[in-house]
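Structures follow.
Read-outs throughout are calculated quantities, based only on the coordinates presented, and are distinct from any laboratory measurement. What you are looking at is a predicted structure, and each value in this text was computed from that prediction instead of being measured. Cβ atoms are built from the backbone, for glycine too; each structure is taken alone.
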Structure I
């Protein structure tokens with residue numbers, strides 16, 4: 001089905017996205033992998049801290065307690081935020 005130019009523009013405003021965070025738009029190329037690395041490293045470090053207590057002779061009570069604490073700790077998370085829809089960005093610029 002063929003769309004009119006007006007329909008194409010409305011669709012573009014709804015679906016196209018623009019970087020509007022305020023930093024350099026190219027910074028995300030380095031920042032996203034860095035943040036992913038950081039959160040995974042923090043989670044690994046926390047696990048190692050718990051497991052360090054379990055070293056030495058086997059003690060089932062202590063091992064179960066450490067395992068419960070390890071499972072009870074919620075891991076850190078990081079998620080990317082989507083860029084702003086083009087129509088919303090242009091609307092905000094018009095208001096300024």
Structure II
């Protein structure tokens with residue numbers, strides 16, 4: 001089921017979505033490694049300019065398993081997601 005959801009997101013639901021330039025997931029040619037590299041560049045730039053750099057790392061393992069489906073669906077509706085996507089997630 002997880003693989004089917006991933007395929008649906010990549011091939012249908014997110015095809016015409018405009019992503020924030022910092023978004024890494026569900027975009028060809030981007031990865032967590034690239035996100036980490038970008039973070040390191042920001043830190044190095046801040047240090048070069050004698051600015052303060054702060055990094056926060058979150059372990060997202062189990063994030064969706066521990067999130068209420070109603071909260072997820074409410075957020076999807078607020079972000080104008082397709083009704084089919086909201087229904088699919090609510091059905092899970």
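A few comments on the model shown:
- Structure (I, II) behind the derived value -0.61, -0.74, -1.01, -1.09 of log10 I(q)/I(0) by the Debye sum over Cα atoms at q = 0.11, 0.14, 0.20, 0.22 Å⁻¹: I
- Computed over structures I, II, FRET efficiency 1/(1 + (r/R0)^6) of positions 36 and 52 (r between Cβ atoms, R0 = 25 Å, to 0.05) reaches its largest value in II.
- In this comparison of I, II, the computed figure -20000 for helix-only ellipticity at 222 nm (-39500 (n - 2.57) for each DSSP H run of 4 or more, over all residues; to 500) is attributed to I.
- Identity of the structure behind 53 (criterion: relative contact order in percent (Cα under 8 Å, 6 or more apart), calculated), options I, II: I
- Entry that produces 2.7 once distance in nm of label points 7 Å out along Cα→Cβ at positions 20 and 84 is calculated, selected from I, II: II
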